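In C-alpha cells below, several structures.
What follows is calculated from the coordinates using simple rules that are stated; it is not laboratory data. Computed from a predicted structure; not experimentally measured.
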Structure I
Amino acid sequence: MPETISISNISDVPNTNTFNDLKEKGNSLFEKKDFKGATNSFTHALSHKNISKKQKALLYSNRSSAYLELYMKEKDDLLIFEASQDVKRSLENDPSYSEAYYRLARVYHIKNKLEKAINFYKRA
C-alpha cells in the first residue's frame, strides 16, 4: 500500500518558503515525475495564509493532477478519492477554472463513469 500523503509528511519543505516558491517547487517536482514530492509542496503552499481563492483553486487542481498520476502508477483507490476531493475543492474556489473540469473528467473517466466524463471534458 502506498504511503499516505498528508500535511504531516512535509517536514522536508521549510516553513520559510513563500507561496510562489512552493507552487513552483511542486510544478518542478511534477515535471520530474516526483508526484509525492509535488503533492507535499502543493499541500504546504495551501497552508499559507492570505492566498486568494484563485490561487487555492490552482493548487488544489495541481495537487489533484499529482494524485491522478500517482493513481496511474499505484492503482490505490485512496489516490483517486483524494484527486476527486481536490478537484471539487478547486471548483469551489473558482467555478470557472477550466483545468479543474478537465481533471474532474479524468477522475470520472478512470472510474469508468464515461457519460459524466464526457460532460466534464466538454465543459473544460
Structure II
Amino acid sequence: MKDNYLSTEKSIEVIVVGFDSVQFATIENTLDSILNIIDGYMEYIRIKDPYIIVCNEEGRYVSSKNRQLKYESGNVIDIYGRFLIVKYDYRKKVIISLSNDDFKLLNKFIANLNKTNCMDVSLIK
C-alpha cells in the first residue's frame, strides 16, 4: 500500500541535517526510511515553497535543539533532533526529490547552516 504523502519515486534526494553535519543524501522513499532518520513521528514545517522540513513531531520532548528556522517576518522556530529538508509538491500533496537546481538554489541556505545554527529563509532566492 502506498503512503499518501510519498511520491512514486523509489528513492529521493534530500538534505539530512544532524547536530554537527549537513549532508546531501539519497534515501529510500518509504515511511520506514524517513522515520528511521528523524527517529519518530513526522511533522512538516514549511520553509519556503516548495521546501519543507520533515522532523520528529515529539523532538522537543525527546531530543536536544538542533537548529533555528528564521523567517523573513522575523519569526523564529526551534527545530529539535535530526531532520530532512525536502521538496513538497503541493498540487499532488507528496514529498518529491530535490533536483540539482534545488540544491543550487539552497546552496547559500545550506552554507549558512554550516556556519551557524540559524537557518535564514531570506537566503533562499
Inset, instruction - Identify which of structures I, II gives the largest calculated value of Cα Rg over 2.2 N^0.38 Å, for residues 32-103 alone. - result: II
Inset, instruction - Determine which structure produced the value -5500 for helix-only ellipticity at 222 nm (-39500 (n - 2.57) for each DSSP H run of 4 or more, over all residues; to 500), calculated from the coordinates; the candidates are I, II. - result: II
Inset, instruction - Match the computed value 19 of relative contact order in percent (Cα under 8 Å, 6 or more apart) to one of the structures I, II, and report its label. - result: I
